[in-house]
1. Tell me which of I, II, III gives 19.1 when you compute mean count of other Cβ atoms within 10 Å over residues 103-110.
2. Suppose Cα Rg over 2.2 N^0.38 Å works out to 1.03; of I, II, III, which structure was it derived from?
3. Among I, II, III, considering only distance in nm of label points 7 Å out along Cα→Cβ at positions 111 and 151, which has the greatest calculated value?
Structure I
Amino acid sequence: MQLHLNDINEFFKSSIAKEGISSIWGAFGVGKTTLALQIGWKNALNEKKVLHIYSKPNFPFIKINSLFESHLDELLENIQFIRATHFREMFKLVFNLEFIILNRLKLGKTILGTIIIDSLTDLYRLELRRDKKGENVELNYTLNQILAILSYINKQYDIYILLTNELSRNTLEGEVFDVESGGKVMEYWVKNSIKIERTDVTNNRTLKLCDDDGKTLSVFNSRLTNHGFE
């Protein structure tokens, strides 16, 4: 089945994905940021304002320009980009989100429709240390707090929450399988996900739409180009 962004948006707006945190995840370079930007742009055009928090080292100016070159003015009007450079800075941003929302309501401004974080666990993983278990426990607690706040915002204000996440691997009874980075914490809070996988054909991708039990609901094929997923 061929991917269309409308299919992705309908998945996130369906009764299955109406509540809870959603994620896009997969291996490095499969197109997670591209798809998140496309979804954010689609939602900004059709709904309310979008807040996009970006945590990777280099802000994707070139990618944004190639995706939206003829709509940059509209993009900047409808999507606000914020960069986080440390995990605790990410926590502070998320902790203050409700104050931002309430302030917008107080001023009579349009409430946010979508919040995107690309990526939540990149900064988290940079601070993990095998020889510092106490600090790792604190990091896991902070990650749990962030996701709890995002889940509350989703339910309280009907704001869609979309995260991008890296692929990790677990071993169970000798079998290796793919999981989202962040372990049990992410598994608990993420209710709907899209896993992007490479195929044997260059730039072709398989996208699997899954529910909170990991059950695959739909499978799409798409081609990743300089102008995004087609």
Structure II
Amino acid sequence: MATLLIGLDDTDTQASRGTGYLARRLAQACAERGLRPAGVTRHQFLVDPRIPYTSHNSGACVALEADGGAEAAAFAFDFVAARAADGSDPGVCVAAADAVTEAVRAFGAAAARQVVETAEAMALAGEAGLALRPLGGSGLGVIGALAAVGRRAAGHDGRFIDLPGLRDLPERVTLSEIGRLGIRVWPVEVGRRGTGDDPCRTLGWVRPRLVAHEPVLPVEWSEEHDAWIPVDRKRPKPTE
């Protein structure tokens, strides 16, 4: 089976659901077509006043396992075009993971620290033979779509916003139950090692990191909860 990657960005507006939500719907549609979803990741890019973005300037990438080449996921172009918010500037990239060149990976890394251009994204995709398309508006989303594919292929940046079973985890589980989803649990405290039967409070938000191409969940021990809790978790907003 080949690993396929679908990057998408700029599918939303201030009044619509975000790109991550649409990426999760796309992963579900892939599963319904017999493709095997391998997680949806969110990738953060540069936040800069020179860059137009909806909220946080992040793109998403859907990974799949499928027989055949990237053509198996080509329906994603029509799927996103039909569901992107009116007034958005969507772009989608469909690629086999082994076709993502080092130059495309470097482009993804660059998008996290500097302003990059649409023309550069289109040129790099063309050189690599990757399918990258603007789907409406200014088409600016091709930048984030290609960058998300580059970051996912590099395998060491991003956060999983969906995995099979991830959003069904209850508030209290064991470390081994998390591990059964294919997530590597990483206790970060020196001198304290977790066991499979140890309790974990998910606090209603589990978003593993993408590390060495795998989902990794750093956890720390909480005396307050008498359980492990995710290091990456929603923090309360400061009050003024």
Structure III
Amino acid sequence: MRIGYALLTLLMLSGCSLFVPKTKVPIQIDSAQQDRESDTLIVMLPGRRSGEGDFRENGFFDLVRDKGMDALSVNAHFGYYRNRSITVRLHEDVIKPAREKGYTQIWLMGISLGGFGAILYAEDYPEGVDGMFLMAPFTGAREISEEIHNDGGLLAWNREFDPGKDYERRTWRRLQIEIGKQDPAHVVLAYGNSDRFANANAVIAEALPDSHVFTLEGGHNWDTWRPLWQNILEAGFPQRISNSSVD
């Protein structure tokens, strides 16, 4: 685990929320359009070394629009994690206004640190969005994912821990809840087989239906993420989950 991610864990505070709001600085948004054109919105969270404009530059917006959905990305940089405001700012600046515009389906798509942010948001606002696309998500220390694997997998994992202090386990517990609470699960996972988080991501994959897991040969980079995102959308997500839930 790199130093930056280790610092992220150390910056978390105890309490009923993973991130306590500490700032009123709104998150900057890069939107594909100003007006709502669809009932479905994909909100994209970048990795630590990426910005909101990278999704547009790498064709992620175009792929979403081609499927008749709306998209926006947010500048959820490391500062929002460092000052523990990521979830409240995401909720107040992005999700609530989107609901007010009339979106009935809102999905988070997070890459790397952004995937971690999506899980944190689900922890603090369990009913805030309709599902998550996790692309090569960071999930904390390797030892925890190995522990979960050795305990029989995520859905079987049931160790006791202090929910006010053991932050990384709380993140995994939230993943467990999100995957288990709906059938089909409203979680879709994608990663490169040579990604530095591939082993931890594989633990998540074991808990998901095969149809919800997308992998390719590749590493932790846009050259891998772009075709993975295309494959997810070509497979009919998120509509196939929304339609299944209605049925």
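Every number here is computed from the coordinates shown, using simple stated rules; none is lab data. These numbers were taken from a predicted model, which means no experiment stands behind them. Cβ atoms are built from the backbone, for glycine too; each structure is taken alone.
1. Here the read-out was taken from II.
2. Structure II accounts for this read-out.
3. III
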